[in-house]
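Chemist: Dropping the structures in below, format is structure tokens.
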Structure P
Amino acid sequence: MDEFPQRAAPAFLILWVPFLALSIWLMRAGGFQSMSAFLASLLLPMLVVAVLARTWRRFFLLHYPIVLLSAAFATYVITYGEAPGDFMSYVLATSSWQELRGFFTIWQGQRLILGAVALTGVYLALAFWCPPSPIFSVGSRARLVVLGVVAVLGAIAAPRPAALLTGINMNPVVGTTMFIEGPLSHAHAAVNGTAVIKVPYHASSHNTEEVHILVVGESARRDSWSVYGYGRNTTPYLEKIRPEAVFFQNARADANFTIYAVPILLTGMTPARFSMSAIKGSLVDLAEESGYSTSWMMNQDSHISLLIGIHADRMVYPPLISTLVSGGLPLDERLLPDVRQEIARSGKARFIGIHSIGSHWPYSSRYPSGFERFGSKEPVTFKMAYTPDPGVLNAYDDTIAYTDWLLEQVIEAARKLTVPATVTYYADHGEDLYALDGNAGHGTPTYDKHQFEVPAFIWMNAAYRAAHPDKVQAITANSDKAIRSHNLFDSLADIMGIQWPGARASESFASPDFVPDTQGQYIAGGKLLSAAE
């Protein structure tokens, strides 16, 4: 190798800055062996490019795409503490071109464009400034030296295969390729409704115009709703319409973590039978097969719905690019214009699903300023959650009051209909509050009963009550019995008048033949537990 030209140093520095940043991060996160594998994965392809390019100028010009890719990759890894994966894949798969264009009209997007343009200009100028001198002289042993370094680095990482793979996967080219072929490909399949191999239900219905709305709540404990007797007036609207609705007094979640609770709720699988690979359809598919038009509106991590194959006629996703930038989902009210639009449509039976962020942590982010009913809008912190700090309880109760307001908007929009209509609410799971339970949050193997005791109710308009008095009578008669998440699938199908060969009257609380499941298992912290535990 000829003497390294001084004019090549600036371009070489720009090329290696992202790699050095990733090396430091990887050393801290994965250890010396992972970093060794990472450096080996860089040096070997660089040697190949050097042999092909022959000159320093061509070497740096050929690396121009790598400079942009590695800068973006390193920025993401250092910002989010991991390589691009499932979350980023769903951000890209569910974002429209309009949203992407909108992102580049705000400062965060413009900053990325300016950074890319500046990096391009400076790097290409420095690359062309490099001399066209050869990289390797005749008889140079530099190639063998580089190969030797690669071999040593590989030998350091080889005893730990996991570290070896971690380091190689952190190579921006390898990592990006794996991201495209893996999570991004699967996310696109999920968005297109082809990720889950579905089996037809062979469903049918009376096919008259009715409107049925399901609101899936989040982290809502029954004991914090005043309509169930809580001391604070958290649900004034629901208390006002109590005569028009049936409130289930003993509803329970089948799991205390959303990734299990929502799929069970939408597929009818019991905890003992549940697995993601066993899913062959959902309530949305059942409704669609039977002649309903369907919509599924999310203000949640969209992958929860997409992983189980939810693919409605109309899908509404959260603004994930904005979520990525701001670090949090918007308020649930962002769904209301779409909900009202779907309710107001006429001419066909309609099923409308709403998956809300509800009362998920951090509580103070789940309601707007000016909506404080029980405390201030001061942010609650994770550290506060594990103390009896009254600010945490106040903020949580404010999320329930906001949910009450949101449900008012949905029900009052449905009230304007003259056709039979229902609004069903069921929380995915509950929540422990340290000030009340000595425990906090949800989804853990250690839990209080409030992670499983959830609010659930059905509002039915006069037209539905007149058209289906038998259903209303059965729902009312079963309102004090034990209701489980997996009962919702058959029950809501029954309420919607859907028939199919696999229908189970014993699972439907809208049937006089309903049999409560009091012995079945639950899932806590991902572990299957008996009902007695």
Structure Q
Amino acid sequence: MRSGETSGARGVPVESKDDADLRRYGYAPKLHRVMGGYTSFALGFAVVSITTGIFTAFSIGLVNFGGASIWWWLPVTAGVSLIALVFAHAGARIPLSGYAYQWSSRLGGVHIGWFTGWAAFVTFVAGTAAVSTTFATVFASDFFDDPTRQDIQILTAAVVLVCFVVNLVGIKVATWVNNFGATAELIGTAGIGLVVLIGALFFFHHEAGIDILTSTQPSGGGSVTLTGLVLALQLPVFLLTGWEGCADLAEETKDPRRTTPRTMLKALWVSALCGFLLTLAYTTAIPHSVADAVNAPQTPLIYILDEQLGTGVGSLMKAVAFISLLSCVLANMAVATRLVYALARDQVIPGHRVLSIVNKRTGTPIGAVMLITAFALVFTVLSAGLVGRIFSVVIVTYYIVYMLTLVSVLVGERNGRIPEAEPGTFSLGRRLRPTAIGALAYTFLTILALTLPGPSRISAQYSAGAMAIGVIWWLVYLRPRLASNAVGPYRLAGSNGGDDKRYGRDDRRPLQAQPAESAVD
């Protein structure tokens, strides 16, 4: 019996409330609901992976804006929090896999929904490959003597295949592994960070100490430029993405209308707090000059730990980073496959029949898992230069997803398409519109900051190219089919892109359940 079901009269299974809720949107329940509150939080926390970001990109702010770059964490966290609040509002009302694609389709219209889904697809496909390559690059020297590019590719492929097997076995095993990784990351990173912070404030010997937090001197010398100022904010901007990944597994979460909004916000705010405090701790603990830390042969964090606490703590931190990166790859692959499954289920991508297959025993979207694995392996064997350029689109397309979703929420709010919240679920109420407008303004400014500076032009070009592919597919194939509901989230509902009341056109009434036989199978 599926998790959440109870036994009715004469032993006949009674469908769970969550699965009955899913049928209201036209979908037959196929994925297994096994995720509780902590598992959902752990998934979002693992996708963000503060340890991964701090471990690999700690020096970005120091290079461009000195120790004062830490204060970028505050406005970035505030801006991302506005996005998260709007997403929590949407997630409490439309708890479906494919999250932003589904929210945009049902609130803003099926066409903007497609572009949101495509941007998310590009983000997660490239992101899974990027994190795998990052893992191999960081730890190649622990597996190979004097590792070559081919060695890094071999290790990357091994990591991808390990995560492929774990995801293929089923959501239960994948979440067990991810829970362990996220817990180890949270305890290990926070524990070491606290030791470093206390040491930096009271015990360590260093040149700058707490005064470094007001220094705007780039590590390479010279004066601060506008470009450097903008580039310095990329550490918190890069890191505070992915917290909404738990919403993509809403159909595998118990009571997702209540659980997912809470875990999204918790994943963001715990990650932001950890990121800020870790950056504060390691920046103030720099033993000598900033240039020495940035140019050290090992990563700046390991250099600081080795100098201040000895190689044993540095090795422990590296072990925590190992677990965190592996967990991040696993979580990214899980999120990516659920998005692919959601797009395939609505028949908006090629190969949808294969990509929408779900194993009944494991609840795994097998075709989607295989596709994401194949993309990651293809990126692995490409030339390093091209891979770097492909990976550069991840953060830009992430913010395109945020922007399109926010626009859709505002359109849905104006047109009365947002369903009424169930009692006890998250709701912004009258604050939805101003919160969404503030979030949209922040998102727009961030996209400009990520694309306009000279060093970021390659990200802009490749992001535009990636989105252009989605535009071509829409023009050649999707546009008329979406308009006629031949494909998309309304293909069996007879709706005109969101005007059917059972899909939330009238926000004064709850969604009306469809008969089970009409659900998408």
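We did not get these values from a lab; they are worked out from the coordinates using the rules stated. Note that the structure is a prediction, hence the values are computed from the model and not measured. Cβ atoms are built from the backbone, for glycine too; each structure is taken alone.
Chemist: Starting from the value -21000: which structure in P, Q was helix-only ellipticity at 222 nm (-39500 (n - 2.57) for each DSSP H run of 4 or more, over all residues; to 500) calculated from?
Modeler: Numbers: P: -14000; Q: -21000.
Among P, Q, the structure yielding -21000 for helix-only ellipticity at 222 nm (-39500 (n - 2.57) for each DSSP H run of 4 or more, over all residues; to 500) is Q.
Chemist: Could you figure out which one of P, Q the value 20.5 for mean count of other Cβ atoms within 10 Å over residues 207-214 was computed from? Write down the numbers at each step before the final one.
Modeler: Working: P: 20.5; Q: 14.9.
Going label by label, the one that fits is P.
Chemist: Follow-up. Using the calculated result 1.07 for Cα Rg over 2.2 N^0.38 Å, for residues 167-438 alone, pick out the matching structure from P, Q.
Modeler: On the way: P: 1.07; Q: 1.19.
Structure of origin is P.
Chemist: For the read-out Cα Rg over 2.2 N^0.38 Å, a value of 1.18 was computed from one structure; give its label from P, Q. Show your work: numbers first, answer last.
Modeler: On the way: P: 1.18; Q: 0.97.
Working through the options, I get structure P.
Chemist: Let me ask something else about it. Taking 19 as the value of relative contact order in percent (Cα under 8 Å, 6 or more apart) derived from one of the structures shown (P, Q), identify that structure.
Modeler: Working: P: 19; Q: 31.
Here the read-out was taken from P.
Chemist: For the read-out semi-axes √(5λ) of the Cα gyration tensor in Å, for residues 215-374 alone, a value of 25, 20, 19 was computed from one structure; give its label from P, Q.
Modeler: Values: P: 25, 20, 19; Q: 40, 18, 17.
Among P, Q, the structure yielding 25, 20, 19 for semi-axes √(5λ) of the Cα gyration tensor in Å, for residues 215-374 alone is P.
Chemist: Another question, then. Tell me which of P, Q gives 5.9 when you compute distance in nm of label points 7 Å out along Cα→Cβ at positions 143 and 199. Each step should come with its number before you reach the end.
Modeler: Values: P: 5.9; Q: 2.9.
It was calculated from structure P.
Chemist: Please state which of the structures P, Q yields 37, 26, 9 when semi-axes √(5λ) of the Cα gyration tensor in Å, for residues 79-174 alone is computed from it.
Modeler: Clearly, the read-out refers to P.
Chemist: Work out the source of 30, 20, 14 here, i.e. which of P, Q gives that when semi-axes √(5λ) of the Cα gyration tensor in Å, for residues 183-302 alone is computed. Write down the numbers at each step before the final one.
Modeler: Working: P: 30, 20, 14; Q: 34, 19, 11.
Checking each candidate, the match is P.
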